[in-house]
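Take a look at these structures.
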Structure I
Amino acid sequence: MNKIILSIFFFLAVTSLCAQEKVVADKIAGIVGDKIILRSEIKNAIDDIVRQGGQAPEPCAVLDRMMIQKALVLQAERDSIPVTDDEVDAQLDQKIRYYINMYGSKETLEQIAGRSIYQLKEDMRQPIKEQRLAEGMQNKVVEDVKVTPTEVKEYYDKIPKDSLHFYESELQIGEIVVFPKASHDIEKLAIDQLTEFKRQVEAGTKKFETLASLFSDDPGSKDKGGEYQVSRGDKQWDPVFLAAAFRLKDGQVSPVIKTQFGYHIIQMVSRNGDDAIIRHILRIPEITQTEIDAATAKLDSIRQKLIAGTLSFGEAVVKYSDDPNAKFTAGRKMNQAGSTYLTIDQLDKEIVKILKDQNLKPGDYSKPTPFTDERGKKGVHLIELISKSEPHRENLKDDYNRIAQATLEEKKQQALEKWFTLKIPTFYVMIDDEFRHCSNLSKWNLTASTASN
């Protein structure tokens, strides 16, 4: 079996947004169990990949991937792999956000698709549920697969020396963040300002979008009059913010609310079911030097405990870090691919400056340093330089973890291939004559019936 199983999910939950025309001579391309794959689905999947900048795959490869998915879904249903509505809704929201970003706006997306956001979500619901089922089944098949140091070495020894990857210098960085709290008087000032803005909008003396452009501390919406498109189930929004927004009627302005970002007032512009267009004004209470100094002193005390060995970095992250993502990453900085090994260009400029100015060596902890995040929020952070590699050719000493992961992926691939060899004969399989020439479908052809057209 060709090595595609672990990467099939690029093709799962594919819903064509632009190719909505009816296919006059559509037909069944393949069947696995009671799961049908139409010729139009293969075409739409290819069109979607091309639209997203990818190279058009061969129809034979797409059908193979889709049949693999259907087999995994069938077995997942047999084994009662759990998939919750919340999981499906979260992935739907993520998918819709992706398409909105791709096409520029919700309105453009709906115009291109010829359907509302609600209709798009309903169209994608079943494919995404199947994606989750297939992922769950795949994880179950490989959950007990492990590798030994001997297997890792054997895998490494098989790599041609001229194919070994060259790595630039990479660093692992830990971070503890403390966001100082403003004084009570300054918080009250922010609340009073927003209360006055609300009064002015309701009195008709000021427009909400004008006030947002002039006074909001949210750089992401300030230039758009505070406007955002939101969805009730979107997990990336603060739940307090969403709850307050969806209690409003069109044109209504909320009372002052507090979230993790600061204080807000929200105006409902328009609403369509669980989707809405809103405006907001954010005021972040000013942090004075007094609060910065207190946070610096707190982190300096933590640093002394780290140096003395009476407190581990992981414990310090759990107890003291105000970074909302810290509990998921143990305080380690990660790149977009989810790796904790970062090149210099993947680090924030503030962190690079700390590394340079304080001449940190692996195992060192920086002095607490004030910073301002991308939202304009002031904080103080402490950096640990966990490791730093020199530029080098891939080897077992410096890159054992990565080589071990590659070894594990290959062993998982072998486990999946073995699983498919055993399971394919237990499924009813039909492949249309149009695809009988596909060499990569030979594993299915052993049990496939022939389609008559």
Structure II
Amino acid sequence: MSLAGTVIAGGTVVDPVAGRATLGDVVIKDGRLVGVMRSGEWSAEGTTVIDARGLLVLPGLVDMHVHLREPGFEYKETIATGVQAALAGGFTSVACMGNTEPPNDSAAVTQYILDRARVADRTRVYPIGALSLGLRGERLAEIGEMHRAGIVAVSDDGHPVMDAALMRRALEYTCMFGIPVIAHEQDEHLAAGGVMHEGVTALRLGLGGIPVAAEEVMVARDIALVRLTGGRLHVAHVSSARTVALLREAKTAGLPVTAEVTPHHLFLTDEAVADYGTHAKMAPPLRTRADVEALRAALADGTIDAIATDHAPHHHDEKEVEFDQAANGVVGLETALPLVLRLAGEGVADLPTLIARMTCGPARILGLPAGTLAPGAPADLTLVDPERRWQVEARHFRSKGRNTPFEGWEMVGRVQAVLVGGRLLYDERPQAAALRSA
């Protein structure tokens, strides 16, 4: 075919919807995908060709759970720095939580976030609205107003909804808009005084523990409320084997329940805080090796639908304190993809399946036009060198946050280029670096 557009040529194209990885050329015109073709099926005349030989070509990654901190906590992260970190990690779409200051509990804050993202002009940003006014867990926020402004889900992430009646109303009300309720599942009474997983490591360190039951009982409650209301529940950052069992049962029953897992919960256990390392302090906490294995199995078989980073940057002063006082959370946008490639190398699941959990899986949950190579879809693409070796050094992150538990880890696989709407917005290929230095 004759084409005056862009072709990503010669790469291994990973199609998560079709579940295959094949050599091919991805053809783009007017910011949208034309399709995946064999070499020779298009004319190069007037066409921009991006050489992808030796690279993986993926649909742009989708992270459905990030904290961009703006407005209110710009000393931790801004939308501008957050989307730069997202591009460096291969993410072309991110959904940001509403626990800002003021919280995103109104159309005005939603619009502010969208305006700041438009100015940054990089990764696509989709706001998630607060479930309750002020994140206080007392009254529903203005969900309809925020939905008209552009939210894609509601959540009080970081603040578990302890009031079951309020959660019921949220599940009922969001049915009107076809959006999910994203739940941070932790019973605050069971977790009271806890700062890490309740187990041998916490006992040895003399730290208060959070039992698995704190997550389990809330997930069980909310699945019961889904059965009552028909609302859509998405369980954030699953951490335990018991939660996996509840999710599997709910899905078998045909309930509209989905879930996500973070890369850190797929690799680390509570032993990561054995020396009181605050960069491994998070909510929910890291748990046991048996939990890690259960999470990996659930990711592979589809019980867990998405991988999300829960990217949570903090100022170093909030982490360089006593473990009890340290803030929860880690950054993850710039380390997620190589960790997922490691899962593929370890045989947890094949590459298309794992990439599906970072693309079409989260996009489907939030109803985003992303995560696919279908003709007509936005030309959001991530090019990855699967053999590139590098070491995690937080000082080089694009994010303002340096709070990573993976400092010093040897990684294999790195993002080389990212296109959003057909525009090349991130390019770290060797030839591009040579051009910049010339």
Structure III
Amino acid sequence: MEKLEEKLEEYSKYGRYPLHMPGHKRRFPTDGEVPEYIREMAEYDITEIEGFDDLSAPEGILRELMQDMREYYSTVDTKILVGGSSCGILAAISACCDIGDEILIARNCHRSVMGAVISRDLRPVYIWPECDDMTGIAGPVSAAAVEEALIETDIKCVVIVSPTYEGVISDVKAIADACHRHGAFLIVDEAHGAHLPYHGRLRDFSAIGCADIVVQSYHKTMPSFTQTALLHVCSQRVDKRRLEMYLRIYQTTSPSYLLMAGLSAGFHYMLRHEGVMDEYYGDLDGIRKKLSTLKNISLFDGNGAAYDEGKLVLVPHNMTGYELADALREKGFEPEMSTQIFALYMTSLRDDIKALDRFADACGELDEWHTSGHNSTFRTIPLPEKMLDPYEASCRACEYIDIEDSVGRISAQSIYAYPPGSILVAPGEKIDEVTAAFMKQCEDSGISLRGVDDGRVAVISKR
């Protein structure tokens, strides 16, 4: 089968003159004002011309690519996404829920879930994963808690995230069984788990094969460009035509062939290099053992839950997570994210083991720091009281007020820390004293909260 990445390369050399989009015509100016890498990318940037198929109605090379993916993953269907997992989550929930349906959501889910709740006027019911006492990292979602919620309410769909941003994995098989006993769809945000199906030990932790729809951000942990993702339809219960309709709504009508070619190249690389994921985790095991010997920096290991060890979550005892991230940045290592309590470093099979070894050595040097330490501990923020459904709240007139004055007011927008994008306050929820104090603390310490602008939040107007 002809590969998209190879065909795109060939066309860049021998193609027709482009009297079509995009406007750069595959030739940026060469006067030195435009960086060389931009000019190089432009040579491969095309639109839906003859022979390159149409992602919104694939019949050729893109359809063949997705058929190969479907066969590899053993799914009912697999769709290419160029809007990240976010557009896949939006389409999946929209396809599985009718207007006004109840939906069970793990509270640590991505903000895109709330986007679907608002757009479909759904009635959210929340479930909190238990959090680690020291770090606040969300643990696995309990299958028993999901079943209890399904018994008590008329829930149409359940949405969870596994693995989490920090690598914690839920028992998706048990959760799927509970959902299907009660006739509910299960959608799993597996954005951070696109690599699981390629690893001998981790393969069984993937939601593919037990959930109804699984969405993966291929770019997060696999060799692929940012924004590329996959949506897997894993059961016949899903109405594929309805799903395709919503994908056409949420996906761009001008998908980047650069992105799709990168996704194709990454997928075919994995097909050609069976076992490379196991080798990577074997190398990583040595790095984790080295980090686990540190005295003043703990390496998070899932706290007893199933765990993806590709995430290096470092919890310092002699400094804050921000200070650790800054110190390691000075040594040449950029983190994925940091909090007051920990710093998260993501690895992948494309990492250089020598670089990771240097990273472990740098952590060892910082382990010897003798500072006054810090007293940061995780504080449980109670689930705010729901006053309005999110859709209704989003339609109300709002005003912007200081955080200090927001206690008792109803939030008009989602408030969340990004990354990872988990909701702190949803539209329609009342802001209580604890939550307002936490938001103020975040603002004062430099933590970026989306939905908070210069110390002000949007609340439902009293008028």
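Just a few scattered comments:
- Once volume of the Cα convex hull per residue in Å³, for residues 165-332 alone is evaluated on every structure in I, II, III, the highest one turns out to be I.
- Computed over structures I, II, III, distance in nm of label points 7 Å out along Cα→Cβ at positions 237 and 397 reaches its largest value in I.
- If helix-only ellipticity at 222 nm (-39500 (n - 2.57) for each DSSP H run of 4 or more, over all residues; to 500) is computed and equals -14500, the structure in I, II, III: I
- Answer label among I, II, III for the case where Rg and Dmax of the Cα atoms in Å, for residues 133-260 alone, calculated from the coordinates, equals 15.4, 51: II
- Structure (I, II, III) behind the derived value 79, 61, 37 of Cα extents along the principal axes in Å: I
Read-outs throughout are calculated quantities, based only on the coordinates presented, and are distinct from any laboratory measurement. Here the structure is a predicted model, which is why all the values come from computation and not from measurement. Cβ atoms are built from the backbone, for glycine too; each structure is taken alone.
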